[in-house]
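These are the structures in question, set out in turn.
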Structure I
Amino acid sequence: MLEIKNLHVKLEDEDKQILKGVNLTVETGKVHAIMGPNGSGKSTLSYVLSGRDGYEVTDGEASLQGEDILDMEPEERAAAGLFLAFQYPVEIPGVGNMTFLRTAVNAQRKARGEEELSAGEFLKVVRAKAKELEIDADMLKRPVNVGFSGGEKKRNEILQMAMLEPKMCILDETDSGLDVDAMKLVAEGVNALRDAGRSFLVITHYQRLLDHIKPDVVHIMADGKIVKTGGPELALEVENNGYADILAEVA
């Protein structure tokens, strides 16, 4: 699904290398988690994959279903099936949630050569998805994320993901700032979207999210590259012992 080879990335505004040779393969239908100390490059990896400005790829490649994505515009990457859930979802005053969702869904359908959903068709689908994710119908009528709690913002992103039906979902510290109940709801939303044709890359600091979103593979990232890979037990090792032992082991 997602193939990253020897990816090197620096900040455009300063000569600072952030990613220093990331190699990662996320298979179709699998959930991979990336953990690591602050400053290891986890969020930078998600930004570069989604096409955020401010970063320069100096070496390496990244492909989605065999298609090079690094030269694509962000909207092209989205149409190709890539979705990024932000650590801090932005508010968009004046833009209704329903309008935003329908515009996004139909833009992607159009880019893929599919017929756009009518207002009636869209309403039927979005109401069903919102009900599955325990999202109050009133949230759909409000401006995007305006006045939403942290948990509501994250659930709203999961709703966006459910509507867009991406192939590759990247969750960048989606548990940040959430209480236990909100995190469980978000995790349940993610788990509801897991299937054989969709992959996930979950970036997190904490094992607690991975108690609810069970990963197939866990990677440890440090100093701009992945230094260790294992099963779910690797996340438990970090939870119990921190990163010091792992970093000493690979030094």
Structure II
Amino acid sequence: MRWGVVVFPGSNCDRDCLFVLQQVLGREAIAIWHDERNLPPVDAVVLPGGFSYGDYLRSGAIAALSPIMAAVGRAARSGLPVLGICNGFQILCEAGLLPGALLTNADALFHCHPVHLRVESNCCLFTRGFASGEVVQMPIAHGQGRYYADPSTLDRLERSGSILFRYCDVHGERTREANPNGSVANIAGICNEEGNVVGLMPHPERACETLLASTDGLRLFHSLGSTPPEVEPGATYAGSAVR
């Protein structure tokens, strides 16, 4: 399996992602510069964290207009798996590939620390290596990570099973104290209704080795090559009812 990691001016987690994919997972992975107009042959794309274009205007807003994103959009709409991490999540929302927006943290502070996440759905390409309802740990590092969507969009996300991760306490309880940025409904990560485009604010690439205190993030990358979980009839699988 061949991964592509898009590099924007200001990206600072691209090398972390490449290291995890190449050295930890042993997969082929290449860097893709932002001004490319076509994607090279890849099986999945990662939009990494960082401060693309210096976060001018809004986080991810300028990157969403870069040449490579037109190619990513075409590929995503054709079913290519796309993962946006932190700034990558912001870019996906700005590009219209995921609904909602990432706003300035409720306390206007930059948060950089581990958080607990409850897996809400394991029925998308990047979460099928998890158990639904389990609590995992990954670090965050953002100043504009407060997810917001209007009530109708939230309802659609809920009904389609597109909410993947929620901030929670160690016991899996969704509390206000466990929500580091004030995200609506404690949302930390979502996917599109087709299940191939995923965005999350926590950094899975920083939770891939025991030296980093958690390997929970490794399962997110590994999930793409794993067998889909058993889904009971009538359940939701990436936005579509399984019959």
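A few notes on this one:
- When relative contact order in percent (Cα under 8 Å, 6 or more apart) is computed for each of I, II, the one that comes out at 19 is II.
- Across the set I, II, distance in nm of label points 7 Å out along Cα→Cβ at positions 81 and 201 reaches its highest value in structure II.
- Taking distance in nm of label points 7 Å out along Cα→Cβ at positions 129 and 225 as the criterion, the top-ranked structure out of I, II is I, with the highest value.
- Once distance in nm of label points 7 Å out along Cα→Cβ at positions 9 and 41 is evaluated on every structure in I, II, the highest one turns out to be II.
- Origin of the derived value -4500 (helix-only ellipticity at 222 nm (-39500 (n - 2.57) for each DSSP H run of 4 or more, over all residues; to 500); candidates I, II): II
- For P(r) over Cα pairs in 5 Å bins from 0, in percent, for residues 121-192 alone computed as 3, 17, 29, 26, 18, 6, 1, the structure of I, II it came from: I
- Origin of the derived value 16.3, 47 (Rg and Dmax of the Cα atoms in Å; candidates I, II): II
Coordinate-derived values only; no laboratory data. Because the structure is a prediction, the values reported are computed rather than measured. Cβ atoms are built from the backbone, for glycine too; each structure is taken alone.
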